[in-house]
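Peer 1: The structures considered in this document are given below.
Please treat every number below as a calculation from the coordinates, not as lab data. These numbers were taken from a predicted model, which means no experiment stands behind them. Cβ atoms are built from the backbone, for glycine too; each structure is taken alone.
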Structure I
Amino acid sequence: MDRLRLLAASVAHTPPRRLLARLRLRAKQSALESVARVVPLAGRLRGGSARLRDDAPRSVFPERAQLIVDGASPATARFLGLEAGVEPPIDWTRGAWRESAPLALLTLHFMEWLEGLDDGALARCIEDWIERVRPYGPGYARAGWNSYALSIRCVVWMQQLAARRSRLAPAFIARAVRSIEEQLQFLTRNLETDLRGNHLLRNVRALLWGARALDGDGASRWRRIAEKLLIEELGAQVLADGLHCERSPAYHAQVLGDLVDCAHVLPPGDTRERVLRSIDLMARAQADLTHPDGGVSLFGDGGLHLSRTPAQVLDGIARLRGDVPRARPVAPLDASGFFAVRDGTDYLLVKCGRLGDDALPAHAHGDALAFEWTPGGRRVVVDAGTFEYRAGPLREQARSTRAHNTVTVAGADQAEFYGAFRVGRRPEVALESYEPRGVGFVLTGSHDGFARLPGSPIHRRRFEATASRIAVADGVTGGRGQPVEARLLLHPDVTIAREPGGAVLTTGPIRARFETASPFTIERASWWPDLGVAHETSRIVIAYGAAPASGAFVLERIG
């Protein structure tokens, strides 16, 4: 019954058309798998009319040679903390990964690692995939013919064919183009309108790139479908402050890079101008959300290397627009709920807004009223990040409120996280006041994520902050004696020296003082800066007492 209640709470936030799209897609996939057991269906998808255009576009971004292990023999790809042999014949099914690492299996089929191979190896790998990965077999939609994986793979193939065409055999190019045409035909019938979000934008990018890179019967249709979806999704997915609606800075960088690709291949006209305006808005948010070390914020799902770096994305924008916005000293992104302050290499980012997109909270974490702090260009207080997308203890831990730099009541979560990506009830987060003060701000926010507990506790947090000094005052009203704690996760490079009333935190040449009148402990914890990457670190746990309760602490850079 509890599972049904959680599902009902999730469904209540999901638009009906997405639910219908999901039901239709699942029913179609199941039916096709069943029919394919007795009737060959793969041959019904046929490319043949398309050819690679003489002026097929190349990527505006640098190639990712680092995805291939340098000097490995046989050739080996590296991603998500794992390695996979990519010398044909390649094991495209990876039975051991299907349950233990489904995202790794999917990433293998992205084939972004092709960018690090020489011409002969690239051709052999593409030939191997074409020959051995066919649609409609058992689980076809979870790996090789997954629409998200297909969208990434087709763009990689087209970019690499354009960049290497003078060195590749014409017969191989023709066969690869036939497969791309086949895959894009499949994509038009399996667009991810059930999820939308960053997935659907990747589908759009693939269709637009195909329409620009290939001559064939489907090109004009691909462009019509893609442009219609793109206009719809820009209005829905780009918030007024420029942040992507899923509120993950890492996915924001990915989506922004995808839109740069879309603008790169769109013909002049209203659609391209609309995309460019969205890029301009998102670029400002990208600059504001980037830490002084050049990396993204880790709020929500993602990782430091989930997508291209902010610098690479902004460089791509500069090639389109001639210039990019600079990070602002004080940046209130109030539509998405992020508030940043930057002074030289000191940086603070506070989250006081929805955990994620209400209709697509798959990448949301329990991080309302949490923050990241980077003084002197060194990350000190860090978001926990994300280790994996597979349902289980590590996924639960990464999404939990206990993993974030905010307050817990009785160790509970701000939202009902379940499965790998689902959320039942979720909190209402209120920005009660915000006042910029020089290079800093005073912000008060609250949320009702713990109101389902006895006594209906409400957490309220006040920040009085510059980039180098943060004074935090917490209060929990209501409740019935539950323990109230605040947590601060420290970067693995930070050492802690306790002193009366607090501690000194040191990382390289940077020193900071932590002060509190409340008792605190230091516990071992984990930091996941990238999917599949884990580091041991320390967490400060401040005990505020029993609800209703209050407490405070100060963090200040020394010297």
Structure II
Amino acid sequence: MDVNARAAQLADRVWEGLLEIAPELGTAIGDERFDDRLGDPGPVGRDREVSLFRGALEELDTLDRDALDEGNRLTMDVLEAIAKRSLAAIDQRTDRLVVASHMMGPSNTLGEIASMQRADTSERLDRYEARLRAFPVYADAWAEVAREAVATGVTAPRVVAERSIGQLERILAIAPEDSPAMLPVSDEPEARERIAAAVREAVLPAHRTILDALRDTYLPAATETIGLSALPDGDALYAAEILSWTSLPLDARDVHELGVERFDAIQRERFEIADALGHPDPNTAIAARNASGENTAASREALVKIAEEQVSRSWDLAPRFFGLMPSDNCEVRPVEEFREADMPFAFYNPPTEDRTRPGVYYINCYDLEHRPLHHLAAVTYHEANPGHHFQIALEQELPGRSKLRRFGGSLAAAAFAEGWGLYSERLADEMGLYADEWERLGMLEAQAHRAARLITDTGIHALGWEREAAIAKLEEAGNPRIDAEIEVDRYIALPGQALSYMIGMIEIEKARDAVTARDGVDFSLRDFHDRVLSLGQLPLPAFRRELGSA
């Protein structure tokens, strides 16, 4: 069989296997075949995952990758990165930390599923009910992971576990008829009663099981320290997380120093804008803006409306800078109230493959008094246009590539996607999207924030920083206290993830510089963007190779 045909078949087999072991992934893209089940976090599920990815790597070793065409070459890059990342997570048993994570753990599963799954036909309702009724087995498996974590002495920090416990307590306080599980259900009384019954009989008892395991068993053993370096083999665990999130074997201390350099450079830009606005420093400028009342949205609805206007304006201007664009713009929605207290300011959910569910830019309307409006524009251009919506939705639409590459790139590493989002914040300035110097100052605060992430994440997990020191660093970057606390707890819960933004943006900047130098007067920014987005999410070594920026 031709080597390209073998590679294509391998990619298809791995994708099918991946959907079976991670059925929520299928829900996210609109493949409904496994919408009646949940993943298995227990030993059987781990064994299936190991078998899938070890087998894939063994078969990959038999392929002559130099003989592959570009599409299959890139697909194999993605496959290899996913497989190695998944096997490393199982080898390190990071699930013993994930079980208490308010970002990726079981306390967040119901909200994620309810925001994505459809239940608008009888067949879909049947699948949804079956999935909800699968929660007790799912919860029992996670409870066992929690007990294993305590027995082995590898537990998440108390501050993270407490956030997950708070999420579970809030869910349990909601009546079944008002549960987050009702989000995708129609107003038809019989359908609503069926799902309410599933919540009452299965979902809530399952959440009590997880809550009891976390509150009664895990929390007393949770660490008072916040960094991985305090755990057994913590340095090796952090090195694995850095590689997992960035796809590069970076030294934590080198990353820390890079963050300091970038942070200082961005701070100089912030002071220049503050001076232009008539203030001696950025903090004084923002304090004056806040005092004027012009930096706070009048209501939750007003904040969403401003974001919608930014999404519309950026969509209209994009054709000057992009030849390739998604077929549809994204929608803007507020983060649901039951989870908004623990979620970041904004995030993006991609559309389904058939486009019946659009791409959604979620904006957090919690505690508006402490949500400075001058931050919103950069967030919008990162999460929506020309950021994640362009990058992710477009990747799904491009023809002639495997589903593994169209939908699985985010599993290979986060650095390309988050790097593109951060690059888009700067690009928005080139596009003329910022309405005034206040929004430009907000963009620079967002850039400083990502540089500060390099400092704080490595500080927490490699250098022994305390939580308050990390919060103070983010406040120095311009973050309100509430956001700084949420962000730091996110870094504690997701070691290494925060590095992917600035590391990825630097790689895209290097690629742009390399192509500019190569093409000279023939350089086209529009063509560069189209080439980058047409490649899709890749591990950074593969991205370097394809753009000639290694």
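Peer 1: With FRET efficiency 1/(1 + (r/R0)^6) of positions 256 and 360 (r between Cβ atoms, R0 = 25 Å, to 0.05) derived from the coordinates and found to be 0.90, which of I, II does the value describe?
Peer 2: I
Peer 1: Moving on to the next point. For Kirkwood radius over Cα pairs in Å, which structure out of I, II has the highest calculated value?
Peer 2: I
Peer 1: Given a computed value of 5.1 for distance in nm of label points 7 Å out along Cα→Cβ at positions 272 and 400, which structure among I, II does it belong to?
Peer 2: The read-out was computed on structure I.
Peer 1: Moving to a separate point now. Which structure, out of I, II, was distance in nm of label points 7 Å out along Cα→Cβ at positions 112 and 136 derived from, given a value of 3.2?
Peer 2: The read-out was computed on structure I.
Peer 1: For which of I, II does relative contact order in percent (Cα under 8 Å, 6 or more apart), calculated from the coordinates, equal 18?
Peer 2: Source structure: II.
Peer 1: Let me ask another. Can you spot which of I, II the value -11000 was calculated from, given it is helix-only ellipticity at 222 nm (-39500 (n - 2.57) for each DSSP H run of 4 or more, over all residues; to 500)?
Peer 2: Structure of origin is I.
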